[in-house]
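Just so it is clear, none of the values below were taken in a lab; they were calculated from the coordinates. Predicted model, so just to flag it, every value in this text is computed and none were measured. Cβ atoms are built from the backbone, for glycine too; each structure is taken alone.
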Structure 1
Amino acid sequence: MVKQVGVIGAGQMGVGISHVCALGGYEVTLVDVSMERANQGLARIRENMGRQVGRQMISDADMIKAVDLLSGADQLEALASADIVIEAATEDETVKSQIFEDICPLLKQECLLGSNTSSISITRLASRTKRPEKFMGVHFMNPVPLMKLVELIPGIATSPETIEIFSRFAKDLGKTVTQSEDFPAFIVNRILMPMINEAIYALYEGVGTVEDIDIAMHLGANHPMGPLTLADFIGLDTCLSIMQVMYEGLSDTKYRPCPLLVKYVEAGWVGRKSGRGFYDYTGEGAPKPTR
């Protein structure tokens with residue numbers, strides 16, 4: 001029975017996963033490289049839950065109960081009693097692999113491992129552990145408290161029991177579950193990222209301006225937001241990383257990252273989190289296009 005959940009990484013995704021797990025009634029330990037970062041993550045969760053209370057999405061009592069279930073740590077040893085551990089570190093295979101190598105000796109034998117990777121091979125990550133049968137991809141969508149989907153990705157060695165436990169766990173959090181084969185970028189990003197990349201190519205080639213492309217897809221395709229706005233929200237560095245995984249993993253030129261995407265990432269213009277991407281978020285009022 002799952003009671004304790006460990007989350008590694010206090011960034012946007014780790015904070016969101018911790019948020020929904022605590023609201024789901026699980027004890028949650030959020031781990032990052034320092035207590036300062038872990039505490040910042042916990043503070044963001046409390047702030048986000050406060051917004052939910054204000055919008056009457058949850059009650060004050062729900063928030064109080066969930067906050068009491070949250071704790072932070074700066075050492076992986078804090079997860080020794082966890083039943084499930086979900087890694088939500090940066091989308092870098094080297095970083096993720098090292099985390100799994102470091103944590104496996106610290107966990108109890110029956111603990112299940114999940115990675116929130118949005119594109120990296122689950123089979124390859126699982127091979128860096130001593131428990132590949134207890135390992136799978138558990139890809140939450142951003143923002144986690146609002147998005148209903150969890151994409152489950154078994155590796156070649158993942159056991160049916162592990163799939164069943166993670167599926168039941170995600171459904172207990174109020175999520176809808178889909179299952180993907182372990183191919184680069186899985187289902188959602190396999191379809192979404194080439195669309196975003198093509199929108200960047202349309203900008204690069206002068207087919208339309210930033211605003212024209214976003215308005216066209218928002219109103220013409222009934223998307224909640226335009227693809228360039230969405231890219232800024234996701235993070236252009238993350239978009240580039242996923243496109244590179246698909247390009248290298250599928251050996252098809254249709255997945256080649258747009259040179260303009262590469263240039264923006266090299267400039268450090270990676271979207272909302274840096275203050276500038278396809279829009280500039282540093283000024284007053286509505287964001288202004290940067291191109």
Structure 2
Amino acid sequence: MVCFISFQAIFFANNIDQTLFVNAGQAYCVDGHQMAFKAFNSTGVFEQQNVQLSVGVGDTLSLSVINNDTIVHGFDVKGMLGLRDTILPGDTAQFVFSSADLGLFIYYDHLNYPNHAYMGLSGIIGVGINEQSFFWNIKDHQSEWNDSLAFGGVVDWLNYYPDYFTINGRSNPNINGDTTARVEGEIGDTILIFMANTGQAEHSIHFHGYHCEILYSTMSTSHIGRIKDTFPLKRLEGYVLRLVPDQVGEYPVHDHNLLSITGGGLYPFGMFLTILIQ
């Protein structure tokens with residue numbers, strides 16, 4: 001099945017081909033703990049980080065999604081009607097995506113929601129990237145549930161108490177080695193941050209040292225133009241933020257919920273990274 005969607009009839013500047021593989025494996029937590037995990041990867045080899053898809057405004061993104069797992073999976077782009085399909089084990093589904101405006105879109109496995117998406121199958125499409133664009137795919141996990149769901153278990157989402165918190169599949173201090181996440185720049189730069197909560201807990205991301213302007217919100221257009229240092233994120237919500245640094249230094253960014261700065265109960269091995277401006 002091929003699904004087509006675009007916001008309006010425009011001239012597409014570039015045609016981009018991308019293949020995603022649905023892979024299952026084991027994620028390594030910051031304290032050495034392992035848990036079952038699934039991800040959309042760029043090859044058939046499992047990695048615990050989903051592919052960050054990036055396109056320019058007006059580009060056409062042609063996606064082939066291959067189900068490399070042993071069970072049926074789905075693919076959907078939140079908020080875009082018609083861009084959804086199911087994929088049997090070993091099969092491939094094809095999608096065509098385009099946007100006439102800057103924005104952020106969350107792609108995820110919609111089947112048996114939220115279980116498959118919670119297991120890791122959820123990522124970001126950034127539209128309108130520049131040379132200094134960064135991506136924060138925020139997730140949380142109650143690790144024992146990952147192993148249960150991997151073997152067909154049932155969980156009670158009303159009693160969800162996550163114990164690991166990641167950005168792009170990593171926690172502090174490892175996240176600072178991710179060049180797609182760790183913001184670096186100079187005074188006066190125009191830095192874009194594509195940030196989405198693909199976990200099951202609510203988060204509130206707080207910047208020290210700087211304020212950011214909201215350029216795009218998946219929740220409401222009334223958020224656009226607000227300049228803040230703290231950004232609450234509900235499930236499957238995202239922002240495009242513009243940061244123009246006005247001072248040098250290294251400043252932390254973290255979740256205001258202190259539990260989310262832990263990993264396996266250890267502080268500060270959770271949702272915490274730093275911005276370096278020179």
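Some notes on this structure:
- For mean count of other Cβ atoms within 10 Å over residues 100-107, the highest value in the series 1, 2 is held by structure 2.
- Here mean count of other Cβ atoms within 10 Å over residues 28-35 is compared for structures 1, 2. The highest value is that of 1.
- Value 1.9, calculated as distance in nm of label points 7 Å out along Cα→Cβ at positions 148 and 180, assigned to which of 1, 2: 1
- Structure responsible for 21, 19, 11, with semi-axes √(5λ) of the Cα gyration tensor in Å, for residues 172-267 alone calculated and labels 1, 2 on offer: 2
- Per distance in nm of label points 7 Å out along Cα→Cβ at positions 108 and 196, the highest-valued of structures 1, 2: 1
- Answer label among 1, 2 for the case where helix-only ellipticity at 222 nm (-39500 (n - 2.57) for each DSSP H run of 4 or more, over all residues; to 500), calculated from the coordinates, equals -14000: 1
- Once percent of Cα pairs over 25 Å apart is evaluated on every structure in 1, 2, the highest one turns out to be 1.
- Label whose coordinates, when mean count of other Cβ atoms within 10 Å over residues 244-251 is calculated, return 15.8 (choices 1, 2): 1
- Relative contact order in percent (Cα under 8 Å, 6 or more apart) - structure with the largest value, from 1, 2: 2
- Of the structures 1, 2, the one that 13.5 was derived from, the read-out being mean count of other Cβ atoms within 10 Å over residues 220-227: 1
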